Structure 1
Amino acid sequence: MMAARLGVAWGSVAAFLILGSGWLADLSSPVWAGLLFCWLFGVILWSSFGVVHEAEELAHRLGEPYGTLILTLSIVIIEVALVAAVMLGAKTAPTLGRDTMFAVLMIVMNGLVGLGLILGGLRHHRQNYNLDGAAAYLAVIIPLTTIAMILPNFTTSTTGGTLTTLQAVSFSLFTIALYAIFLAIQTGRHSDFFEAATLTSAGESGPVPEEPVRRDTRAGPLLKHTGLLLASLLPIVLLSKSLAAIIDHGIKALGAPPALGGVLIAAIVFTPEGISAVKAIIKDELQRAINLCLGAVTSTVGLTVPAVLTIGLVTGQTVVLGLAQTEMALLAVTLVLSILTFSRQGTTILEGAVHLLVFLVYLVLIFSP
């Protein structure tokens with residue numbers, strides 16, 4: 001399977017490197033544009049599953065939280081590559097970074113979390129997780145999303161949800177610094193926050209008592225799976241420019257809402273990881289699902305904001321980060337709801353239903369703002 005996946009992916013890269021400029025020169029035919037989109041969409045999605053598979057292989061060998069960290073960072077690299085390709089190709093996508101980050105927030109924190117908690121509740125009634133880990137994620141997500149997507153609407157140096165050069169540079173450095181501190185916490189002294197928890201006799205959560213687990217940390221298998229992960233990741237980055245050109249053309253030709261571009265990128269990038277999270281919840285591995293979902297959001301905001309602002313500063317493009325009023329309201333509801341969901345031990349179907357409701361409202365507002 002992996003050999004076939006890599007063969008198709010790298011074959012597609014070769015085809016678009018040689019013939020892509022001619023194929024993309026004229027996208028006026030809806031059939032031709034649709035065929036190219038389906039081809040690239042399918043190859044990138046299939047390659048993303050390869051990235052997930054190899055990341056999970058590394059996870060089994062390295063243990064948590066390193067496994068999900070490798071996966072989330074790989075997925076965010078794909079996202080940044082797609083956003084950068086659209087911004088550099090279209091030159092007229094000032095809100096794409098914002099729309100993609102917001103789509104990731106809504107899809108992951110409401111869509112995936114909602115669906116996962118409903119399925120987990122139906123199967124296991126009530127699921128437990130490590131409160132410390134969820135609190136650590138939210139402690140980073142709340143200020144980063146507020147600074148990146150709400151604060152630009154209220155600064156007075158510029159208008160329209162944009163930032164000055166000083167603000168853009170400062171906010172990027174602050175974001176990277178906080179994300180680096182979070183990674184140090186996650187992989188260092190407080191790595192137990194992100195491991196599966198059990199209830200103590202006092203009703204509090206704590207890490208599951210360690211069991212002797214024999215990890216396969218031999219250099220050979222680790223290097224093999226790392227190489228396969230990179231071999232699956234690189235074609236996605238190389239094909240992203242071609243897919244970005246088709247997405248940009250399709251949105252303009254159909255007169256679709258600009259936010260749809262961010263939704264498509266988020267859906268392409270996070271479908272494999274979302275499937276992994278849902279599978280983990282069904283298997284009563286809620287902690288792994290939380291690491292995947294909240295970790296994806298943390299990495300997205302922590303890495304996409306500096307990347308988008310850097311592209312804007314280097315190319316001179318306008319970057320709009322501030323959300324519209326309805327989107328700010330949805331973001332506020334999502335953050336408050338997430339605090340309530342992940343501030344007490346155990347989740348049920350009710351929390352899942354409420355998250356899913358907010359996600360459905362978001363979808364409606366894309367087409368009817």
Structure 2
Amino acid sequence: MHHNRLAALVLIANLALLGHALTGGGWWSGDRIDLAAVSAAVLANFALAILIRQQYVINLLFWLATRAPTHWPLRIRWTLGKVYHFGGLHVGGALAGTLWFVVLTASITLDTLRSAPPVSIGLLVVSYALLALLAAIVLTARPGYRARQHDRFERMHRFGGWTALVLFWTQTVLFVQTGDGSLLAAPQIWVLALLTLSVALPWLRLRKVPVAVTRPSNHVAVARFNHGVTPFAGSSTAISRHPLREWHSFANVPAPGESGFRLTISRAGDWTGSFIDDMPAHVWVKGITTAGVANIETLFTKVVYVATGSGIGPVLPHLLARKVPSRLVWATRSPRATYGDALVDEILAGQPDATVWDTATHGKPDMVRLAYAAYAAFGPRPSSASPTRS
């Protein structure tokens with residue numbers, strides 16, 4: 001998977017840096033340890049991990065990736081279409097930064113034992129506290145733990161990340177002062193200032209907004225927002241009922257020619273179940289609307305969208321925007337009873353040739369066969385195959 005390849009690329013680059021440090025770089029030569037160089041490696045990796053998840057950076061990445069015209073070779077556009085795997089850079093940077101921090105803490109400890117030059121005990125204490133916190137963040141971010149304990153993972157990432165940032169500031173100030181340097185002249189200070197601004201920006205836009213919620217069924221709620229924001233098709237918005245506890249992102253569904261937008265929220269856990277059963281009048285939003293996966297559609301001349309159940313949510317805004325010729329394959333249980341006549345009629349108005357497979361009536365479908373039939377009927381090659389619609 002491209003996500004894993006990007007993470008591996010970051011780790012390989014860091015292995016190359018380690019090789020340089022052990023040989024020509026001379027980071028550990030005789031009695032001298034180049035703590036500044038090790039610290040720079042730590043900060044560079046964490047800067048990558050943090051900035052690549054910043055909403056403005058994500059939107060910029062998608063904008064750059066989708067500038068390619070459709071007459072470019074498919075291999076290039078296909079590769080650019082994997083831009084949504086940028087999370088691999090986040091994982092690789094966080095892992096490499098944590099490993100470099102282990103090296104940094106060990107080096108600081110060795111310098112303290114040697115007392116050449118002496119390192120403050122305060123710097124050592126902060127370093128070990130930060131190392132323990134980074135280890136906890138990495139361990140709770142493991143895919144298995146994250147799937148089982150998502151709320152705990154999210155809180156550890158949020159509060160642990162904020163605490164780690166404070167400790168990084170403390171460690172950096174102590175480190176610069178140990179070397180008798182000027183804080184304003186130290187590049188680490190300015191990098192930390194940039195990372196702090198990146199983390200704070202979404203929260204500077206935190207606000208409580210009204211929402212009108214309708215419930216077509218006990219499985220789905222449609223939340224309508226009109227607080228002065230009309231996001232672009234294919235973006236997402238994070239909402240919360242308790243902003244310090246948990247956030248959930250949903251695809252924005254703007255209606256052509258109308259202000260505001262909608263979110264389709266399906267029952268998929270405690271939070272969404274509570275939202276549907278106890279429909280709120282207000283929710284919290286933060287940050288800016290962020291580009292989603294399907295924005296890569298403009299890299300191609302035609303698109304077949306395949307969705308199951310509530311997966312129609314991220315697809316719907318692209319179907320309504322009609323930027324690229326598309327064909328929909330949607331398998332779901334009792335679509336009209338579940339999502340309401342209005343939403344289904346809106347989908348079919350934009351996609352009159354859609355394949356809508358009712359699993360309550362026809363059972364579990366062969367999604368590969370349905371997708372290929374839609375491709376064959378809609379794609380570049382003529383075919384007698386046609387989608388089955390119910």
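Every read-out reported here was derived from the displayed coordinates using simple, explicitly stated rules and does not represent laboratory data. Just so we're clear, the structure is a prediction, and the values are computed from it rather than from any experiment. Cβ atoms are built from the backbone, for glycine too; each structure is taken alone.
When relative contact order in percent (Cα under 8 Å, 6 or more apart) is calculated for each of structures 1, 2, structure 1 gives the greatest result. Can you say which of 1, 2 returns 20.6 when mean count of other Cβ atoms within 10 Å over residues 95-102 is computed? Computed on structure 2.
Given 1.05 as the derived value for Rg/Rh (Cα atoms, Kirkwood Rh), for residues 183-342 alone, which of the supplied structures 1, 2 does it correspond to? Only one of 1, 2 returns 1.05 for Rg/Rh (Cα atoms, Kirkwood Rh), for residues 183-342 alone, namely 2. Upon calculation of Rg and Dmax of the Cα atoms in Å from the atomic coordinates, which of the structures 1, 2 produces 20.5, 68? The value was obtained from structure 1. With semi-axes √(5λ) of the Cα gyration tensor in Å, for residues 263-334 alone coming out at 27, 17, 9, pick the structure among 1, 2 it was computed from. Derived from 2, not from the others. Which structure, out of 1, 2, was helix-only ellipticity at 222 nm (-39500 (n - 2.57) for each DSSP H run of 4 or more, over all residues; to 500) calculated from, if the result is -16000? Structure 2 accounts for this read-out.
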